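Pasting the structures here.
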Structure I
């Protein structure tokens, strides 16, 4: 993306009262956002932008945009940084189609994880010992089954889920209610550094943005919308985890809850969700049963959205392969590049020349067909004797 266009995207992020509908009207009218900036206020009003939104765009300080660009382009950054706007081809499709998507996402770490099948694990910031153990156990097992674990980097259940996914060798995404340069709470700073190195930190808020109470419902909406389903481990009736669950329902996602003792106040939020129709979860297999159908639907939607195979610019395209492995040439191409030794998706992208979104969707379909196994964030061909005849997450 050219700097003038990126600068206008960042201006929209920082402008209060400017949302995705306004941004899309500007793009529809002017083709690109930097062209919209050149047109100025008169052009924005003609495009149907409200006067107060025009005021907000004009009020953004140029120094703030300079700060954003400097942060994104810092050559000394220890981990990859990028801004992914809502109309970008690599913006996560589930989030883009949610009721209220953000204008864009700042990502520190691996942006390819945003296209992986995700499970949100949320709950109390002050769980019982059993609740913390359940969060860790489910996160570890489900990350080993190929799901990216998504949560909010809070203390308690969030921390346990993130850490367990990393310790199991899996992937995790932390959605933050602050800017990408500020890990909150401070107690989770070391965890945030580990996630940036082995997963992804994600936020809709610009660099320098501190923690505010009204930011966290927006964070929860992103968590719920990115994921195929939300698992509530332990939550009281006033817990923010119930906000995430409600937002998941609004976005058409699966909602699951782990029951607890009738004497535990942190089980009452889960019991309320169960009365409202959430899936009752007792084992990891229960979660896999709930997510199997939406995971397959997601993979098929990826195929429809991506259309013909997409390759990286300048990449080699070698379509040779064993036709008996699959009838789909794109699938055959990926299987030919995979061995029985696990490899990361980035390695596979280099071997095949496929874009990460295209590769993610193909891997998900192959995994559901039992042809590929995902373990600890790596992929390998399923051994012939272990191949399954029925679809389902690994």
Structure II
């Protein structure tokens, strides 16, 4: 198979693309041609399972160190510990294998996608709202938006109104942390995957940086799960290619916010540029990504792609990410989703998978009810594979 004839140059976060693949920015679709053949995208169960369980295991691994300020070695050193096993504990005193809001929201998303494979934003928003009534861990942007969603006819208006109420500054990682099921379930259709990624984020995290991060991230997940990626660069390139297409779709939907969308596209391209280097500039004096800025979407997004390009395995990437502290469970979930999609479930320790899938099953009420258990992710996987 020939190489993709795509030339790019990245400089100071600005992306110039010379496309030799068929590309229609207006429709938001891309067809990649290899020696005149359109690449057919087929689901790979092992990589789909790796993405979903990588997310859940990263969440369960990271919760132990959540919110901790850790004096870790600077990049590009890959941390090898001290935290190397799923042990529970953390600020919520969880059992080993229990997951937090990252995976629980992803389970809501997975259930909605099972019920409505073509996507039903009202159903999804209702599931998020119902979950929030029982949540033991919930981000400020998520709860602020969902409080508005309950009283809004259009789900996206809740997220938009909350964003506007924060002077257009709220750009947390709460939609990126849950988004992996979209890339796994809808990645065969790149345009649909893009549209749903943007729409899901908008329910709670309307900021264009959050929406573009989700679309770009899921393009990478889809490339790994459906595209039979031969190396990490191919997965990274899928994320890079997606940014201008997703930004064009957002401009069409929300022309009022064109300035913010343009800036968001620039920022996310900057993050991918920095992810390619030895130092992703996530520590002071650049961005205090594991301290005051720990919940910022650009931190988790940049870190995930840095780990993709620099960690030699899924386990190594997860251990490095969570041992840096900060929003460790969310960073673990996002890194785990991306690297799990690329490396596949076979590279995820079996002990971790068992802990996550067997923790607190068959609960009928409260925050641990089965609706929010990682086995919902496996049910989605089974439906995709059927």
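Out of I, II, which one gives 2.5 for distance in nm of label points 7 Å out along Cα→Cβ at positions 279 and 375 as computed from the coordinates? Show your work: numbers first, answer last.
Numbers: I: 2.5; II: 4.9.
Traced to structure I.
Matching task: -14000 is the computed value of helix-only ellipticity at 222 nm (-39500 (n - 2.57) for each DSSP H run of 4 or more, over all residues; to 500). Pick the structure from I, II. Computing helix-only ellipticity at 222 nm (-39500 (n - 2.57) for each DSSP H run of 4 or more, over all residues; to 500) on every structure in I, II gives -14000 only for I. When Kirkwood radius over Cα pairs in Å, for residues 167-342 alone is calculated for each of the structures I, II, the largest result comes from I. For the set I, II, ranking by relative contact order in percent (Cα under 8 Å, 6 or more apart) places II highest.
Out of I, II, choose the structure whose coordinates give percent of Cα pairs over 39 Å apart equal to 8 when calculated. Provide the component values of the computation, followed by the final result.
Numbers: I: 19; II: 8.
Answer for the origin of the read-out: II.
Assuming 15.7 is Kirkwood radius over Cα pairs in Å, for residues 103-270 alone as calculated from a single structure, say which of I, II it is. Computing Kirkwood radius over Cα pairs in Å, for residues 103-270 alone on every structure in I, II gives 15.7 only for II.
Throughout, read-outs are computed from the coordinates displayed, never taken from laboratory work. Since we're looking at a predicted model, the values are computed, not measured. Cβ atoms are built from the backbone, for glycine too; each structure is taken alone.
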